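Throughout, read-outs are computed from the coordinates displayed, never taken from laboratory work. Model, not experiment: these values are computed from the prediction. Cβ atoms are built from the backbone, for glycine too; each structure is taken alone.
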Structure 1
Amino acid sequence: MTAQAAHKLSLYEQLCALPEGIRGEIVNGQLYTQPRPTGPHALASSRLGTDIEGPYSRGRGGPGGWWIIDEPEVHFIRDHEVMVPDLAGWREMRMPRLPDGHRFEVVPDWVCEVLSPSTKRTDREEKMPVYASFGVGYAWLVDPKTHTLEAYVSAHGSWLPLGIFRDDELIRVAPFDTIVIHLADLWV
């Protein structure tokens, strides 16, 4: 047996070897894969990110002081607990500079998962508890199919609901409660 044949790829090496167009994450020691997002999923994520990024990342019409990033590779445990939220945010005082590489090793202050039929269970049942256990402060779940945004705040390793918002509501919700988000803009 050759040395190459004897080498079993680690989960992270398997994640890095995924074909183009397939996203991967390592959650609770298991590799999860999914195809690129659908149109409604991508639209909801893009528009929400745009609504938040201007005032919070650039300080245009808001307080600034945040990094808002699409699909960052967050390493809660380097190469072993690796998640890719649809959107994530860090207060600049906690992460003064962006990492030079692709690994984000500072726990986000906020994450947002856009739910799809293929990821809904993993996002809710697997990823949300991990986010809470590592101290993510806020989590949002956006469902383009049901036109809902669920907002949560972390408290002692679990999530407390801040609210469930629907359809065409105009909302202000932590940690981005200085701006109004028009939910109707997120849906097709």
Structure 2
Amino acid sequence: MPSFLSLRAGALSGLILLAAFSRLIPHPPNFAPIAAIALFGGACFADRRLGFVVPLAAMFLSDLAIGLLSGDLSLGLHRLIPVIYGTFALIVCLGFWLRKRRTVVPIAAAALAGSVLFFVLTNFGVWAFGSWYPKTWEGLVACYVAAIPFFHNTLLGNAVYNTALFGGLALAEYRFPVLRERPTLTSA
């Protein structure tokens, strides 16, 4: 018989993989589950290592699938991968903050913080490692200004996917009580 931890971890992993799979479906630019997956993984896996590994693995597999489906010989791997995955890992850490605060307002605040973090760091990476903008203050400002129209979709995507992931887990826990988080014993 599967243990509680493996059932819960399996359910969490399934939700994350389903969200990652949605990256393969046509969607508006930046309307993606990336930050929501990271936040959810950090907030919900009891084992912090799984909080990093499962979301990062789902992201990596979906990146490879996108690369294969698009015929990209680099398989979707590019010079911004360290910036994107590093930002993703930082958002997992935001999820750690959410562990004892998984209610609507803290989740919304963390989702907003994750969106801003993703916007700031990845666009800085585009400027620093790309060839589209001059390596000047004006080039950096131009990079951020050009990215502003995409930020709206990032916010919407994070709102939709965080609602789906955290709401989906709440529904699953309600329907299947065995999936609920068990309180941890603390020493007195």
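If FRET efficiency 1/(1 + (r/R0)^6) of positions 145 and 169 (r between Cβ atoms, R0 = 30 Å, to 0.05) computes to 0.95, which of 1, 2 did it come from? Going through each structure in turn, the value belongs to 1.
Here distance in nm of label points 7 Å out along Cα→Cβ at positions 17 and 177 was calculated and came to 2.8; which of the structures 1, 2 was it taken from? Answer by label: 2. Given that helix-only ellipticity at 222 nm (-39500 (n - 2.57) for each DSSP H run of 4 or more, over all residues; to 500), derived from a single structure, equals -25000, which label among 1, 2 identifies that structure? For helix-only ellipticity at 222 nm (-39500 (n - 2.57) for each DSSP H run of 4 or more, over all residues; to 500), the value -25000 is produced by structure 2. Figure out for me which of the structures 1, 2 the number 2.3 belongs to, where distance in nm of label points 7 Å out along Cα→Cβ at positions 65 and 97 was derived from the coordinates. Label of the source structure: 1.
Who wins on relative contact order in percent (Cα under 8 Å, 6 or more apart) among 1, 2, i.e. which is largest? Structure 2 comes out on top. If you line up 1, 2 by Kirkwood radius over Cα pairs in Å, for residues 81-128 alone, the top spot, with the largest value, goes to 1.
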